[in-house]
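Trainee: Right after this note come the structures.
Read-outs: derived from the displayed coordinates by stated rules, not from any lab. The shown structure was predicted, so the numbers you read here are calculated from the model rather than taken from an experiment. Cβ atoms are built from the backbone, for glycine too; each structure is taken alone.
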Structure 1
Amino acid sequence: MRVSVIGCGHLGAPHAVAMAELGHEVIGVELDADKCRALSTGAAPFYEAEFPELLAKHVGSGRLRFTTDLARAAEFAELHFLAVGTPLREDGRTYDTRYLTGVLESLVPMLREPCTIVGKSTITIGTVAALQQIIDARAETDGIDLVWNPEFLREGHAIQDSLSPDRIVVGLSSTAAQKAMEEVYAPILARGVEMIVTTPATAEMIKSAANSFLCVKISYINALAEACGLIDADVNAVAHAIGIDERIGHAGMRPGIGYGGGCLPKDIAAFSHRLGQLGAGRAQALLESVQDINSARVAGAVDLIEQAYGGLLAGVPVAFLGASFKAGTSDLRYSPALALADRLTAHGARPVIYDPQAVAGVRQLRPDLICADVVEGALTGAEVVVIATEWPQFTRDAKLPAKAGALARGRVLVDVRNAVEADPWLANGWHVWQLGRPAQHPECDPVPASACR
């Protein structure tokens, strides 16, 4: 098929690459001229696993190209994906859909042939009906169908999840639209992936419900981590034991400093607000509690770092490993790691940040923070090492504990992601602290960490 993807950010650009990988001819529309130029040369403007390689491959083959001209996409494509951003408004409770409605208002009058418009941008309940009114008012030809096809991508796995999703949800109102969706996703459907065909309103609800439930699950285990810390229980053992129950499962059950990124924080905020507008007060109260638990995790991490250090953090150099909201992406939006760095700075600590993909973004977004270009730059002279993002370079490299020991002044490791295997650190004389777990001390030196500085 001839496909356009309008909006080529963290959602749209990987989706455009995936569509080209499925065999479609794709044109991406990106109004940011600098970003469009980078994409057109096959250069990835952000990090996402597998994305740079496939972008270069399909730009090079000519199957994928980019433009700032919406009219070119309107003339070229028979199916248009809308992937423009819908950030939260300043009120922190509702989506700003002006970019989405603006694109639709511009695109629809340009269409001269029947086609399918497929929304992928994140929206709240009731938005599709308003978008349909725009099409009805502005269309100059018949046969323009609107489909809502929410994405369920995990950042860091966007390509994998686009090419091998666990399900495809389409909210639509016509047979022609269903045929178009079956055609564009044909290679995926041929592998047995289920396409859930429903109404646009139900598709809206599925997206909001899925992300909010994930937030509930993450926040539940984080609340248990706080409780475990009060009685010296091990939250990892708790999560493993309850996750064996197939009704619960292990996915999303690793405690840490909370969720972040461009989806979950804004989605649960907007969904909670919308539920209140609809009069679903109990559901709203539940999700507001989830948000409160999530936001409190950063303060809990600061308390743990102070406990591990054995005193106040004023003037303490901290090797701060990680800045992106999670491993596998350079995305800093709503990053709990950055929030933790800010909180440590407010407590007088001197964090030096290293992240294998996000350092450039931190320097641009937060020039007030100190960054290192290599991990050694962060470790040198540090009295505390904090694992703030679960990059494999920090959690699986068996050589890192010895390297850190040679460069740092102290041997206190605080893992606020519960992602580190403690044994290599303990073997190198480190004291290991993790949220919701008893502190672990090296057998050769069983004294409290505060006595080792």
Structure 2
Amino acid sequence: MPLVIVALAVVLLVVLMTRLKLNGFVALLLVSGLVGLWAVLTDRLTYEGEPAGLSAVPLLIEDGLGGQLSSTLIVIGLGAMIGRVLGDAGAAQRIAQSLSRALGEKGVQWSMIATSVIVGGTMFYEVAFIIIVPVAFTLVRTTGKRLLWIALPMSITLSTMHSFLPPHPGPTAVAGLYSASIGTTLLLGLTIAVPAGALIAMIWPRLPFVKKLDPQIPPGLATDKEFTEEEMPSLGLSVLVAMVPVVLIAGAAVYAILLPGESRLGSAIGFIGQPTVALLISLVVATWALGPRLGHSMTDVASSMGAGAKAMAMIILVVGAGGSFKEVLTAAGVADYIADVCGSLSVNPLLLAWLIAVILRIAIGSATVAVSTAGGIAAPLVAAGGVSPELAVLATACGSIAFSHVNDPGFWLFKEYFNLEVTDALKIRTSYTTVLAILGLGGVMLLSLVVPA
């Protein structure tokens, strides 16, 4: 019954937004409330671990929205400001033109894939997305290519990096549950993630149902000005400013892997490498390097920041409401129901771990929640199943990427930035994430033939 309710809620949400054209933020809040009402009427709702009544539903909606925005609001806001400053100073155009000249228009997709592998290797999908998307937007304008032709390979590759590999939080948490080596998991995962991600990234923009779509860049997220050669900053400065958050966040992750344990230096590096701190530092650097240093006034830079933030208002609301939907589903016991059903199944531990993660992903939405919960359910089976714990991590992690849809906050970021209708976003993102999950499982099963337990 809980899974039926989840399915009905998703259908209702799609109908509200596509047929009735209801605002996404309002539709998500409305459906969250209806699911909460069902949970109350069936005595399934809990709040802070205790049975709850109708009065807890608005609290759960607020908690979900607040919890989602607590981890994404600063990142999205600062990222949008950095992107707009890069765009208005001509730095994004300089990087985009250099990529086009180096690889040609036919190689622009590969440049997006390579950039996403490097940037997304250590970053959350949302953080890496916000950092790279200004360059993708500028490439669209300078090359004349369609938005999805250039930006979709970026999103697909970032999805793969985030869901498959440590040091991302989901796979890292499961590695601890399975007592797996993070380094070995990363090395084995790269042999699956890179080819699978690149394959789908090159195929999906060429599919007929994608090629017929031609969404435009959302207003306010990219500058419309065409800069002359003299107006643009140098390539070195442009890349340096754009790479500051990458270096800070990735550097902290690599340091933590190579030199684990408590130390003052490690604590300081970890602090600087937090996405919110790294992006704030990056914005300060961008403000100076692309503002007064190049002769632009602080008023101009502040105007760019304001324009970037203003364009993000509705996106932030929709992403936050996606967190509310996820929170109500969790409080309604959907994850516990799936755990009870799947815990008694007798199948290959690798397949079971993948399947549990897939079901949780469909029901709950968050890849991190899905992979962590699935890891807790499957850990005893993995320990007793005679399979490589590193491969079990990968099986669980790649299952968590499947079926991204309306209860996934990342889905709404994808939809809003690429200016898509809900139905089109479902066709594109839900299909590519599901195929990636299946390819990932296939790679894990092949590796299990040669990797000892």
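Trainee: Starting from the value 0.20: which structure in 1, 2 was FRET efficiency 1/(1 + (r/R0)^6) of positions 63 and 207 (r between Cβ atoms, R0 = 30 Å, to 0.05) calculated from?
Mentor: Details: 1: 0.55; 2: 0.20.
Comparing all candidates, it corresponds to 2.
Trainee: Name the one structure among 1, 2 that helix-only ellipticity at 222 nm (-39500 (n - 2.57) for each DSSP H run of 4 or more, over all residues; to 500) of -13500 was derived from. Each step should come with its number before you reach the end.
Mentor: Working: 1: -13500; 2: -24000.
Comparing all candidates, it corresponds to 1.
Trainee: Of the structures labelled 1, 2, which one yields 19.1 when mean count of other Cβ atoms within 10 Å over residues 111-118 is computed from its coordinates? Walk me through the numbers before you get to the answer.
Mentor: On the way: 1: 19.1; 2: 21.6.
Clearly, the read-out refers to 1.
Trainee: Another question, then. Suppose Cα Rg over 2.2 N^0.38 Å, for residues 239-350 alone works out to 1.64; of 1, 2, which structure was it derived from?
Mentor: Only structure 2 yields this read-out.
Trainee: Sticking with this structure for a sec: Any idea which of 1, 2 comes out highest on relative contact order in percent (Cα under 8 Å, 6 or more apart)?
Mentor: On the way: 1: 12; 2: 24.
Structure 2 comes out on top.
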